[in-house]
Structure 1
Amino acid sequence: MTPLILGLAGPAVTEEERAFFRDVDPAGFILFRRNVVDRAQMRALTDDLRAISGREDVPILIDQEGGRVARMQPPEWPPFPPGAAFDRLYDISPMSAIEAMRANAQALALMLREVGVNVDCLPLLDVRQPGAHDIIGDRALGSEPLRVAALGRATLEGLKAGGTIGVVKHMPGHGRAMADSHVELPVVDAPAEALETDLKPFMALNGAPMAMTAHVIYTAWDGDRCASLSAKVIGEIVRGRIGFDGLLMSDDLGMHALKGSFTERAAGVIAAGCDIALHCSGDMAEMCACADGVGEISTRGRERLDAAMATISGAVPAASFEESIANRDALLALTA
């Protein structure tokens, strides 16, 4: 198995992709809007990916946050609110916000599991900062670390209850970046003392099964390399200060925050301490280059992957999709 999570080009696996995936044996897959048509198509696609991998529990990821980040969209699937909706409810009733978030996440999980997706790249634990770039914006769960942690925990619990694994992101925090890492490399010059605010939600949820790094430079820790490529940030901050020991994946290698060949990018994040390199575009030449940059997944990485997938084994939802949506909406109505 290679330490890669890979995308694919369209709504079905091509023969070229099939041969490549069988040869490379990626740790998992990730789906985007281009891969999504309807329920029957998605179920066929995810079943095919499981058959190719030979693993019933192969991670199949999606970014289904709600709000402006949603790969599965109406009219086939209902819209979900962004994180800011639960932040607003928290101002009125913290416990209601936590329960609404838990119900929302369970509904998301049930929707994903119906089509064979078992990992959602959620929750964001980025603490929103005034004046920062809006790439996080209303996706954030708030600007106060304890609130972000409480809502993030409810998200992980709801996802797990619905049989889906959550991925905390973007470690160690994207909330104060002044640029969009999809477009350019953000540089955060805040002192280490100020960055403690960013770390708190991740520290509170350091037992999460999976996490994703940020393509952001934090000059207080490493002025030369972004977190995804920094052995110092991953070793001293992510694994050390935060205390995270779950499966750590990079953010997408195709983002313009990173430079160099895809072979260099994939090799770089693995060398820095990520267990998995994430590549999303489905571009075959880029995926081949990524595969050239990595060897076999490390023993510890495979153990973390297996442990993460085991967290949803035998999950039995406490409520149906419809009940979860109704519970969430009744609580969110308090903000009307």
Structure 2
Amino acid sequence: MPENDVRDLIIIGGGPAGYTAALYAARANLSPLVIEGITFGGQLMITSDVENYPGYPEGILGPEMMQDFRRQAERFGAEYITDDVTAVDFSERPFRVEVDDDAYYARAVIVATGASARQLGLDSERTLQGRGVSYCAVCDAAFFRNKNVIVVGGGDSAMEEAVFLTRFADRVTIVHRREDFRASPIMLDRARANPKIDWVTNALVEEVVGEEGKVSAVRLRDVNTDEVTEIEADGVFVAIGHDPNTRLFLDQLDHDEAGYLETQAGSTATNIKGVFAAGDVVDHTYRQAVTAAGSGAMSALDAERLLSSEEGHEHKALAAPRAEAV
């Protein structure tokens, strides 16, 4: 490849991790190219109010916060392609990243494609996302203080979400499609011991009912009798799992059995030198915007240090001394 056709850094993904990586990398004069995806912004694009991110004391809409992230990185020279990566080749450097018929090359790549919450697949669910339908209790529980909410799911995540919600909601009803639960005994016992949790088993959610643009009830169908019932609710928390958006990388990057990318201890480096991973593609524990952003900053630091250590690629330091940091 001609030298002027090879970039220092390509960032794949446009969410808190990708945009923060772009900000740090752009300030280090790496001129990052961010291929942010058609559905850029990550899961915050379906989140209404964000009240737990530092720096927004009055709260902010998820899409607005992502626009702030994006503009800040752009101010320092980050470039964007609002399209999806269709193929990657990490077999040799410079790495090749394809978007349909176009190919881009870089000495380093950060994978920050995030994870997607599994959904019920209902039209009414999509319509009411951010209006009472949520996929994260830690993010949204405070909006349902003294309310009645539904948690859909039967695994550890559902039990954890339900127990957490009892700190705010008056009643929490767990809805599960079977009689048996996949949750571990300790998590199940903890939920069953909570007096604020009710249980509906052998039931599927047929529709999320909305009035005046927000959730008002859930319509359930009994899997054994086909009887349809309706439960009043102010919110629905879908807790049936997450899937990392890593399909493009699984044949080249080390990953666990769930598809989350694996990185070296104390680093964001993957098994391939020059390829880094950040955000929810490596994190199935916290899955918060603030932790994703921190991970994105780490990946940019790691990428810059690698490039600076290689002959002919000297860049100004990414991080200012602590005494000068503001």
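Can you say which of 1, 2 returns 159 when volume of the Cα convex hull per residue in Å³ is computed?
Only structure 2 yields this read-out.
Of the structures 1, 2, report the one carrying the highest value of Cα Rg over 2.2 N^0.38 Å, for residues 72-247 alone.
If we compare Cα Rg over 2.2 N^0.38 Å, for residues 72-247 alone over 1, 2, the biggest value is for 2.
Thinking of 1, 2, which structure, once mean projected area of the Cα convex hull in nm², for residues 32-135 alone is computed, gives back 8.6?
It must be structure 2, since only it matches.
Name the one structure among 1, 2 that distance in nm of label points 7 Å out along Cα→Cβ at positions 144 and 208 of 1.0 was derived from.
Here the read-out was taken from 2.
For helix-only ellipticity at 222 nm (-39500 (n - 2.57) for each DSSP H run of 4 or more, over all residues; to 500), the calculated result is -7000, so let me know which of 1, 2 that is.
Source structure: 2.
Quick check: 0.50 is what I get for FRET efficiency 1/(1 + (r/R0)^6) of positions 16 and 304 (r between Cβ atoms, R0 = 30 Å, to 0.05), calculated from one of 1, 2. Which structure matches?
The structure behind it is 1.
Between 1, 2, which one scores greatest on distance in nm of label points 7 Å out along Cα→Cβ at positions 184 and 288?
1
Read the figures in this text as sums done on the coordinates, not as results from a lab. What you see is a predicted model; the values in this text were computed from it and never measured. Cβ atoms are built from the backbone, for glycine too; each structure is taken alone.
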